[in-house]
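Structures follow.
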Structure P
Amino acid sequence: MQTVTDAAALRATVRGWRSAGQNVGFVPTMGNLHAGHHSLLKLARARADRVVASVFVNPTQFGPGEDFERYPRTLAQDQAGLAEAGCDVLFAPDVSTLYPFGAGASVSIHVPVITDTLEGAHRPGHFDGVATVVAKLFSLVQPDLAVFGQKDFQQLKVIERMVADLSLSVKVMSAPTLRDDDGLALSSRNQYLSPQERARAPQIHATLVQMKDLFAQGHSWQALEQAARARLERAGFVPDYVAIRRADDLAEPAPEQREGLIALVAARLGGTRLIDNLVFD
């Protein structure tokens, strides 16, 4: 696997692949990779001749007081894992490569409506940073397809909307959430949990499963949101939101809607913020 840090080297490599008639898959990450990230690489590897992964901790998607400074940077470990997962090129730029005029003076992309709720409501500006950096990476890599995980479901929908609205020539693919045996969704932030918190963390997935089961029995989504929030609070979580939404656009469903729904949770456990979701169909 080749590691490149500058845009010119990346573009030269991709041009060489394309001149040989090969298509390109892409997996953007912030590093500190785990098996969930590697599964995205394997999906891209199965669908593309060549695969690029990026490792970049993007400053514009972190808000004040969030964990940008302490977000783990583990490039050597990431390189080994990506090579094993079948990555051809790791793109590991510094901030000046993606933000030549500084992160605070960058052109910014805002995807309206779908970013106004859930994560967007609790983390103002977060999805502007996500959309901006992904658009920059798409411009540099020029992939035929890009793979994103379903754990960050709203992020996936924001990227899909941006690609459709800007008529970008990249196919956005999603990969299922990988979980530990007890149901906890794999996340780089799980390492922040104390042993006691780690033992309680699977309650998020258990709550989502209960919501899905009770919904199938005929309970209203409004009542399930309230009950699930109370359950998480009793387990020691501080929920930002517990919501059932339409999976296609994350809008509130009609009271009678029974199909095409997803439950989403964001909750703090100690000093760690965890997110998860579960499709009801």
Structure Q
Amino acid sequence: MQPATCIEPALPPLRTIGGDLLSTTCCQRRLALARPFVGVIVYALVAYSGLWWLAPAVVFLIFVSVVAVTHDVVHGSLGLSRRQTDWALFATGAVLLESGHAYRATHLRHHRAFPGPDDPEGDPARMSLLKAVAWGPFFLPRLWLWAYSRSKRGGAERRWLVVEAGFALAVAIAGVCLYRRTPAVLLYTSLVVIGSWVYPLLTVHLPHRDYGETRLSQTHTLRGRIVPALFLELTYHLEHHLYPEVPSHNLAELSRRLDPLLREAGVEPRRVP
């Protein structure tokens, strides 16, 4: 870990930056929640049409949509009730055969603890590039085990974790059983499992690489037009860590309002197309 290279000014409360940044319209909420399932429908159409070469691109877009919406659901940014949140975590996680409840447990821990210990989501930030890549197949299973071990025995959280793991296993088994009829399910399962192996590298190691001691130097932000839009504003990682309650659709505006503070602190956003 390298020492911080900037002096951190006091961060203003979000209400002084703009309480409007917390707003989520009904249309924005529905769009965010619908994207992953629209992606699955598109994948089904691609498979039905035999356009298998399009499958990886479609699954990539599904990944982006799921990561963006689960981020917002975990931080309570979409205005969902407690029950709606549980079902949204299950449904959006199920699209990628992952556990939304495990992600909530480990991601909230990441925000509280990073760069301290007992932060399984943040561990790849302390690894070398090659080790972060090699950690890919073990990342999600370890997050699930961490969340399961800290959930209450017989509690609702543990039941969600078991159901989510069981659903993923059932889809994988169905893919094998249905292979002679259609390879679509097994191909989808393979793509989402292999795709999840890049999480440690892309969502942790690179955003937090060479982090410093202050909140303004513990992660990075990428600015541009094409790449941030393609990743549904997930490239504004620093802004997200500073104000995690801001929904992803408002992160670009948050970044513009934070620009004077970041310049004063010596933080230089990384430019992308």
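Here, each number is a calculation from the coordinates, and none is a lab measurement. From a predicted model like this one, the values you see are computed outputs, not experimental measurements. Cβ atoms are built from the backbone, for glycine too; each structure is taken alone.
Can you rank P, Q by relative contact order in percent (Cα under 8 Å, 6 or more apart) and just name the one with the largest value?
On the way: P: 17; Q: 25.
Evaluating relative contact order in percent (Cα under 8 Å, 6 or more apart) on every structure, the highest lands on Q.
As an exercise: mean count of other Cβ atoms within 10 Å over residues 153-160, calculated from one structure in P, Q, equals 21.8. Which structure is it?
This value belongs to structure P.
If mean count of other Cβ atoms within 10 Å over residues 113-120 is computed to be 14.4, which of P, Q is the source?
Details: P: 18.5; Q: 14.4.
So the calculation was done on Q.
For which of the structures P, Q does the calculation of helix-only ellipticity at 222 nm (-39500 (n - 2.57) for each DSSP H run of 4 or more, over all residues; to 500) return -11500?
Details: P: -11500; Q: -18500.
Derived from P, not from the others.
Looking at structures P, Q, which one was mean count of other Cβ atoms within 10 Å over residues 81-88 calculated from, given that it came out as 19.0?
Working: P: 19.0; Q: 13.8.
Traced to structure P.
For distance in nm of label points 7 Å out along Cα→Cβ at positions 57 and 105, find whichever of P, Q sits highest and give me its label. Let's see the in-between values first.
Numbers: P: 2.4; Q: 3.9.
Largest calculated value belongs to Q.
Where does the value 2.5 come from, among P, Q, when distance in nm of label points 7 Å out along Cα→Cβ at positions 185 and 217 is the thing being computed? Kindly include the intermediate steps, with their values, before the conclusion.
Numbers: P: 2.5; Q: 5.3.
Structure of origin is P.
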